[in-house]
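Asks: Each structure below is given as structure tokens.
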Structure 1
Amino acid sequence: MLQTLEVDFWDNGSRHLPLIHNVHPYFGKFSSAIPNNAITFFSKEGDTVLDPFCGCGTTLVEARVLGRHAFGVDINPLSCLISKVKSTPISVDELANVNKMLYNVHEDINLFYSQDTLSKRKIQTYEMLIPKFKNREHWFESNVLNELGIIKAHIYALDNKDLRDFCLVAFSSIITKVSNQSQESRYSKVKKNITPSLAFHLFSENIEKMRQAIKDFDFIAKDVNTLVFNEDTKELRSIQNDTIDLIVTSPPYFNSWDYNLYHRFRLLWLDMYTDQLRKMEIGAHLTHAYAENSIERYTKEMGECLSQFSRVLKRDKYCIVVNSNGILNGEIVDTNEIIINEAQNSGLVLEKRIPQKMLGPHFGRMKTLPEVRGSGKQKIEEVLIFSKH
């Protein structure tokens, strides 16, 4: 079957793309075409799909659309929150309850800026929910801090956890826009013209976009189970042996993105930030760029992950890994070969590898990067197809 495989993993064709894919910024995510085509070709309805580096939940969304049960795992709690919200149905009636919350937020923000005063108790509540961190006023204007504190307090007051998580994702999605961080993948300060009530207006707009996206998604999604676990992929504690019909994933690219750094303000505002999380992130630039043993560490950590993939995957089933080679000190590091070797050491058999020249992480375009130091080598994104016998 695999010798004659003719699937363009990067091709979405003309199919309807769920709006839910774009409800929260998340750099480096792979095209929804990759899991959609992989799930369609390598599994059947009712099977269970695992994405052990689920990121913002692209695989989980596609699994629900295609009628597969799904598990998502990620060490980053923000990733898990986004994935959970994107793949969890919420009734239209429950979504309507957010209107009262928005009204109350608007009232309190108006009081904050008007001659009227908020009660002392409310002020204390809002101030308590503003995170304390070094150089806070360098990264956030004082009026933005207060608006975000008010929004956060009203979200935390919601009784329904699914609705609360839904609103937290809408809240998280505006943090970079109203901060002085220059852009999603650049941790530097710029001066922005952040007018009074901008945070509320952006939050309210995102709530409406997300409500429409949830309704759109629920119309096309199948009635299947989806669970997301915030845990270390090197252990996969919540996944039992021989229970997974298909793995579709893309591990963090070596020496590429610092997700913990670029999402730092979101993690702080959602009370999720820890130094331990930063240290546990696989492939991060700040971890690998300056360490003498960075390739050895990456190899060891990916080996532990692939051993878990082999443990949970059923026999005669497939594991699809999307990866790109990396760059360290200006030289190409062939992490595709590292993954292949570690997978085979874990009992997974390489069935096929499908290369694609790439523009950047996870974009899968038919374009190339400049040659690395005249070596003639280019970054290549590959779909690596393994099986377990």
Structure 2
Amino acid sequence: MKCKITGKKIIPFMSFGKMPIANGFLNKNDFKKEFFYELKVGFSEKFSLFQLDEYPSIKKMFHKNYPFYTSSSNYMIKHFKEYANWSKKYLNSKSKIIELGSNDGTFLKNFKNTNIEAIGFEPSKNVSDIAKKKGIKSINRFFNLENISDLKDFKTNTDLICGANVVCHIPDLINLFNTVDKLLSKDGVFVFEEPYLGSVYEKNSYDQIYDEHIYIFSGVAISKIAAEFDLKLIDLIPQSTHGGSMRYVVCRKNSKKSQSKNVNKIISYEKKINLDNSQFCKNFKNNCEISKKNLKKKLIELKNQNKKICGYAATSKSTTVLNYCNIGPEIIDFITDTTPEKIGKYSPGSHIPIIDHKLFLKEKPDVSVLFAWNHAKEIMNKEKIYKFNGGKWLTFFPRVKVW
């Protein structure tokens, strides 16, 4: 593996084994031709950057039938409304906004009835088309230097370039930051939220590691990367989304914007737990192996008690858990989900059937493995009847627990 910025070789410190496309839900007749790669991770000492060794082509991951809609979660709708309101402190009535990975327009719709000119870049056609139907200007292309030639009005004139859970998907960080440089106004900001390495390490939430998450960032990593492109990190704002994310605020190096106290505070903490160097990697690997052993042991124990076990939500994160822990339909009977593109198909690699969530209570599972653990609060409010009828939940971060 080579560092995506320096090009220098990095030796992976851990492998999660053979892994399919995280969102590659498939039909039974496609099992034999399913794509697999080895999910290995490494760490760049120079940039304190946690990254995948290899990953599938971007077009295999983001395509015309991408099975994820931001607006399917009320929690995320609320989060993006708050995100939009927060970002207004960097805008004026005539500002221009570009969102990376704009999905179905959940964030940008908050600027619809204003004079702000907002556009989104969304490479997956199905969700881009939904945004267009909502009246959002959605460009069905990847965000890079090659695809911004027709955005003349936005060049050096964009006050906010933003994204959420998308920068970690982009392999070529050099192209990304050079594209931002072409578009960002003199005092503009580049703001992005991503799964946070500090949270992944502390919770041992290794399910955040899958093909789309090419990087897991930290404050110290973004500070170092930004400096390479004459940019500076001015704020770090922890988020609860995705089980622990960080909002990064970056601007031009010569901007008069001052740095928040949060930056030094959080980076100091990261250095204390060795996220700025590879010392934490050995502990992380050991913790993953212990978690794998404990989860498999508990599920086998429940199955031996003739418990009916289901998975709750066919998330992309669950692909890592199921394949790393070697859990298939002999242990988990089915997974329930609300996404039409997933229902009637099978989970990637592990080939567990996905059924309509409307059948969740009817099927009466004894134990439900909460794959969407980062939405636990929302789900608990929604599924009170299941618990009332004696159903049990199984969670696995930060430890395996049945309750």
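Please treat every number below as a calculation from the coordinates, not as lab data. Because the structure is predicted, anything quoted here is derived from the model rather than measured. Cβ atoms are built from the backbone, for glycine too; each structure is taken alone.
Asks: Quick check: 19 is what I get for relative contact order in percent (Cα under 8 Å, 6 or more apart), calculated from one of 1, 2. Which structure matches? Kindly include the intermediate steps, with their values, before the conclusion.
Replies: Values: 1: 19; 2: 15.
Source structure for this number: 1.
Asks: Sticking with this one: Given structures 1, 2, which gives the highest value for mean count of other Cβ atoms within 10 Å over residues 126-133?
Replies: 2
Asks: Given a value of 11.3 for mean projected area of the Cα convex hull in nm², for residues 134-261 alone, calculated from one of 1, 2, which structure does it belong to? Don't jump to the answer; show the numbers that get you there.
Replies: On the way: 1: 11.3; 2: 8.8.
Label of the originating structure: 1.
Asks: Quick check on the output: 1.02 is Rg/Rh (Cα atoms, Kirkwood Rh), for residues 294-349 alone, derived from one of 1, 2. Which one produced it? Intermediate values should be presented prior to the final figure.
Replies: Values: 1: 1.02; 2: 0.96.
Clearly, the read-out refers to 1.
Asks: Still on this structure: Using the calculated result 17.0 for mean count of other Cβ atoms within 10 Å over residues 102-109, pick out the matching structure from 1, 2. Intermediate values should be presented prior to the final figure.
Replies: On the way: 1: 17.0; 2: 26.2.
It traces back to 1.
Asks: Right, another one. Supply the structure label, taken from 1, 2, corresponding to helix-only ellipticity at 222 nm (-39500 (n - 2.57) for each DSSP H run of 4 or more, over all residues; to 500) with the calculated value -12500. Could you put the intermediate results ahead of the total?
Replies: On the way: 1: -12500; 2: -8500.
Here the read-out was taken from 1.
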